[in-house]
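Listed below are the structures to be examined.
Every read-out reported here was derived from the displayed coordinates using simple, explicitly stated rules and does not represent laboratory data. Keep in mind that what you see is a predicted model, and the values were worked out from it rather than measured. Cβ atoms are built from the backbone, for glycine too; each structure is taken alone.
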Structure 1
Amino acid sequence: MNMKIELENCQKSLTLKDFEEIESKLGYALPERLKEFYLQYNGGEPKQQTISINKYHEVEIIIFQPFKYNKSFKNALFHTVEGETLEHRSSNSISDNILLFASGHNNLRNIGVIAINIKNRAVYFYKIIGFVKNSDAFIFDEPQLIADSIDDFFNNLVAFPKIEEEQQTEIIEIEGVMPELSDCSASLTKEDIKNFEVELNVKIPAGMKNFYLKFNGGMPSPYCFQPQDEDLDWVEINAFFPIKERTNAFETIEVIAKDMWSRNLMPSNLLPFAMDSGGNYYALNLKNKKIYYYLTDEWDENASREYNFETNTRYIAQSFNYFINHFIEEEE
């Protein structure tokens, strides 16, 4: 389902005179399509999960930087397209023909910035790999081509429906227990979990951290769960994936997540942490922190990827804490 791209938390509206001043400082004319977009939205955060889907590398947009004005940072110049671009130019992080205008992450959840090359008009993703000493500027990896032009970039922005809007009116609560896990991997430390979050560029809830400090993956007992959406029957959890060091039977969350994301088989805002015996996943939504059952055995090859993402994602629990404390015995 392709939705209209909408931004929120935008800054003060721009005028054509603003753009004349910006172009004068940058030393080049800006693409008309980029100016049209920014006359409508002077920066902001996408209201829906928004991904640039092109024939090269796909990137999820986290935020469009405002070209000018940024009330959130007391209008500090660096926190604008103009200021950020000039700062990176002066630190030699980018060439003079590169304009940085947004932030996002790729399929492997590598954080980076999105930029247009003013000379060839192509759009690129610059993965952040460090910081310039005594500067606010980043050090970038080699750029990855996203789109052949700014028109191509905007024409292929796809907004996905918010998963959290699913079936919130008819939920149920049931008595349950936290399962015991067997065949676990080596015990974790808080530092292990911190490193895991950094490597995947994710934040997991405290309840999930505490559970993994107790059980680093393994086979649960009891192993059934009744989804809070009453339209769904109880489901079975075959195994939790470890955060560090694979078990005899399963790879780590990191390996599985990167594989699913890189092959576009799962939305990058879902973090798979467990599986049933049929190969379907249990995943944490990294935005709303709710738990979803993600089906892989009902993929429709004749439908679009976004349609498959939407129809194969089923809401089952309001939080990881609720999920992990409501396991039940198998029903006869």
Structure 2
Amino acid sequence: MRDIYQDVTDKIVTALDQGVAPWIKPWSPSGSVYVNHHQPYPINAITRRPYSGINLPLLWAEARLQGFTQDRWLTFNQAKKAGGHIRKGEHSTLAVLYKPMECEEQTESGQPVLDENGQPKVAHFGILRTHFLFNIEQTEGLEMLNETALETEQSDPFQANSAAENLLLSSGARIVHRPADEAFYHPIRDLIQLPTKAQFHDEGGYYATALHELTHWTGHHSRLQREGVTSACPFGSPGYAFEELIAEMGAAFLCAYAGIQGELRHEGYIDSWLGLLKADKRAIFRASGHARSASEYVLNLEQQLKQMVMDDSRCMNDGV
């Protein structure tokens, strides 16, 4: 029987062994944009639905390895149904489908287990299934799905990124800048400290660092309550390495959303991550799940602020 957890972990470990963080988008968002395609994440070429969770590092790692320039994927049958086919000799890419399930808990005698309110307890779990994808560049006869790249002007590397600025502002996080040599999140003070912007080589480095610390910030006990933030995990411990892995992946997801070119900024943790993943084949799934929750938490705060601004604007217009 295929071990999905081990298959995925092996792919992530292989990439890390090569010094590559597979959760980072493998191409720069600047220089070109695609017509009718504004998704920062890989999407299904037919349904246009974005992939998420553990599928982001899996698809980005394969795109980097194969040199794909487009981030649209589909199954063998989808290509066939659309009137095309997969080129002979092309190899598929592993992806994972997670299906949430639930069932009522029962005793050994088959009786329902009741909660304190006398209601049946419900156990929640998920089923993993593998499916195999091909990049649109591995197909023939589907030229109508190829998106035209339009060249855009190269942006000033020190130009402020409005999308990232909005994420930081709408979070409400307390962020201070000091002329120091380190960036960190302080859970007790609930404070993010960053070096001054002038200390960074470029704006991408600044925002990637800020979003890394903002991902830590989401783990506070008043927010998502992640153990690596709420508990004292000493430097170098598995718990510390796991929280850093979450922050690295969460920042990468947010960087992709904001159109910031990603790069591995915490190379010193690779050995710790490798040890963690090799010891626990489910760790990368938990980390990507936490990273997704953290990034969605930040994005939801931004949407809430936008909605408040729109509501205030309507009220002002109605009062005129």
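A few comments on the model shown:
- Which of 1, 2 yields 1.02 [Rg/Rh (Cα atoms, Kirkwood Rh), calculated]: 1
- Source structure of the calculated read-out (mean count of other Cβ atoms within 10 Å over residues 175-182, 11.0) within 1, 2: 2.
- Computed 1.8 for distance in nm of label points 7 Å out along Cα→Cβ at positions 103 and 135 - originating structure among 1, 2: 1
- Structure responsible for -13000, with helix-only ellipticity at 222 nm (-39500 (n - 2.57) for each DSSP H run of 4 or more, over all residues; to 500) calculated and labels 1, 2 on offer: 2
- Computing distance in nm of label points 7 Å out along Cα→Cβ at positions 159 and 271 across structures 1, 2 gives 2.7 for structure 1.
- Computing relative contact order in percent (Cα under 8 Å, 6 or more apart) across structures 1, 2 gives 14 for structure 1.
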